[in-house]
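K.L.:
Below, each structure is written out as structure tokens.
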Structure P
Amino acid sequence: MPLYVKSLGIEIVDWSLLATSAALGMFFLEWVWGFLSDRMDRRLLMVLSALVMSSLFPLYTLRDLVPYFIILQFLSGAVGVIIGPTTRAYMSDESPKEATGLFASLWWASHTTGRIIGPLLGACIAQTWSFEYSFYASTILSLVLVPVILFAFPKHRKPGNRNAQQIVGGVETVLRFRPAAFLFLSAAFSFIGISLVRSFLPLYASEQINMSTVEIGILLSAMSLSQLSAIPLLGWLSDRFGRKRMAFAGFLLSSAVFMSYPLVQTSPQLMLISIIVSVGLAASSLLLALVPEVTPRTLYGTAVGLYGSFEDLGIIVGPLLFGLVWVAYGPVFIFVASSLTQIVGALLVLAIHPRQKA
């Protein structure tokens, strides 16, 4: 998306608003989907997401709709995010208590696999034909997902009151646990750093390092591959040495590496340093494993959805912050700002003290 909107002549600040619009859709709806995932068949929610996304992707190819991209972005975020809390809830149902960190990391590994294949495939399609065909391919993949959901996932239904008052009450109950509030805030700051990589690193690589579309696709896929390799190991280590300790180390590593970006001059240097920072950011997967330790088990779906909304909050704040810093101070200063956010995230992790769930 960053390279596509650039090809349409959309400015950096406008791209920041588009990225923020998608994050707002995720933020406002993810906790609702999480609540509903405790009370209805999760497969129906996932099928809804796949079908709606398959109809939204082709709309991005219509140049007459460019002024309305901000609406498309909001809808894409609001509906596409359904897959997150529902699959995380399934993961929780199947996780042995002694291996929660490993299972949470495996969820992230699966999520990251898509981020390995997607940028490389999309870049190759865009380079060979056009960006528009990348959206058509996304539509096909979304439609293929429907039978996969129906056949691969078990039916899940829990009785419960679905009215808005119950939803709000569940959120209030979760947030009354102070460790949960610190955990959610640490997730937000983690995803501010992740939003930099997703939304602005491709633009930085293109404009400052002069990398081609395919090279940027390879860069993003290499970063995701390094995360895929690191996440299961981090999960295994966290179950033995402490999830909080490993998450704290990840924040510190990310902060240190972000500060070294201003020294990068060549494509290989950018590739190397980006792979290292992706390993640090991968430690954010361990925060998800802390959710059962700081929230009531009966509200786990709501807690996961709320946790996801705070991740989305980071994706909301990140593009706005980095877009303003880019324009006001210069491109390299977005990495300095991101480094500071990771330090704040590390301090929040230290404030998390898991407690006995009610």
Structure Q
Amino acid sequence: MRKARFHTISGEEQARYLLQLDSFLEILTVGLNNTPERISALKNFGEQQDWNWARLPMQQKTYQSLGKLVQQVRENYQWFDWKTDFDDPAQNRGYFEKIEISAESGFPWMFQIMELHRLQREAPKLLEQLPSYQQAALTLRDVLLTDYVPGNEVQAKTNEIHAAALKRNFLEQLQTFNLLGWDSSAFSVEPQATKVIPLGVEDLWNISLIRYSPAAGLFHAYVIDLWQDRSEPQIREVQGTSQGVISADLQRTLKFSEENAAWYILKTIDEKFNSLHPVHVSRAVIGPFETRYLTHPGDLKPLPLTAELLQNELDTGVLRFNRQYSYAPNKDTSGTVSRQIIHQENWNDEIIVCPGAYSSAAAQSVLGTDVRIFKV
């Protein structure tokens, strides 16, 4: 029998799933933004290698950068929900009567993301087919104050008018939103470069970007820190700001395969650009979202804890976040061009977002990894 690649949900089930997904991603974002400097085996390794710690970014800053990228993913998934804001009704919106959940990642399916992009492209045409807010208000007035609609149909007609208004607001807001892309040959969002430390002779730059893995149905968040000297700059500062414009050559280089290890990314940038001296690379996989919809997981197998959790409470789950990273603060100056000293150790840490009652069991599920638990 062919395995279903997605699950279709609607109504209360859709609302419950999206509320849960949003709350888990919110907890992950807040937790990353508030992660302090941490003592780990990496510190001991760095001391043994006589690392120049002054050339490395603070771990806290790295986690904050990752938190911002997770927040971007969260804001994209929020478009699938129907938003009701009693304090600011002008922000209310909604469009999807049903959504499809990937059986391989537990997140909204790739074709659901593609549909969101289609709606953005076709928004002007779709808006022409919907009544204006003024027309909707007049129709609602007639429904409530006249008797041309049978009494037993008034509620349904009112709901229909309200839904059309929410869809109009959805399309109007969507037109200007920077959606994350799904094309594996491109970036989900263009890489952003920010100057962290200006020293004149060389500056420390932070690059962040997101890419999507169609095969796994997961977003990958990258944070790269590198020093740039003044010869053949690949990042040009936007005057009067701390932002930079990344060269086309460097952008092409940043399109790494998801199989490439963090140390390999660092080594490739170091060897290709004489003016760039990368000292840190992190790649984080956001997910999977282990719920009852994760029926055919990919290469990353669900935690044993998940099956136990779902037996006790069907409408819950576990959100995973794995960061692979590499540091190379020291230089090898024995050749004609200085190069970073690259270490091929596979450094990882894992974050698990789960119900508080299962936090202890979750920590035991990923032995041998630097694990933290964020409680729902």
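K.L.:
A value of 25.1 was derived for mean count of other Cβ atoms within 10 Å over residues 29-36; which structure in P, Q was it taken from?
P.N.:
The read-out comes from structure P.
K.L.:
A further question follows. If distance in nm of label points 7 Å out along Cα→Cβ at positions 293 and 317 is computed to be 2.3, which of P, Q is the source?
P.N.:
P
K.L.:
Consider the structures P, Q: one of them gives 0.95 for FRET efficiency 1/(1 + (r/R0)^6) of positions 77 and 181 (r between Cβ atoms, R0 = 25 Å, to 0.05) as calculated from the coordinates. Say which. Write out the running numbers ahead of the final one.
P.N.:
Working: P: 0.60; Q: 0.95.
The structure behind it is Q.
K.L.:
Same structure, new question: One of P, Q was used to calculate FRET efficiency 1/(1 + (r/R0)^6) of positions 45 and 205 (r between Cβ atoms, R0 = 35 Å, to 0.05), giving 0.90; which?
P.N.:
Working: P: 0.45; Q: 0.90.
Considering all the candidates, the number was obtained from Q.
K.L.:
Also, quick follow-up: For structures P, Q, which has the highest computed value of relative contact order in percent (Cα under 8 Å, 6 or more apart)?
P.N.:
P
K.L.:
Can you say which of P, Q returns 20.9 when mean count of other Cβ atoms within 10 Å over residues 229-236 is computed?
P.N.:
P
K.L.:
Sticking with this structure for a sec: Looking at structures P, Q, which one was helix-only ellipticity at 222 nm (-39500 (n - 2.57) for each DSSP H run of 4 or more, over all residues; to 500) calculated from, given that it came out as -11000?
P.N.:
Answer for the origin of the read-out: Q.
K.L.:
Hey, semi-axes √(5λ) of the Cα gyration tensor in Å derived from one of P, Q reads 44, 26, 17; which structure?
P.N.:
Comparing all candidates, it corresponds to Q.
Bear in mind these aren't lab numbers, they're just calculated from the coordinates by the rules spelled out. Keep in mind that this is a model prediction, so the values were computed, not measured. Cβ atoms are built from the backbone, for glycine too; each structure is taken alone.
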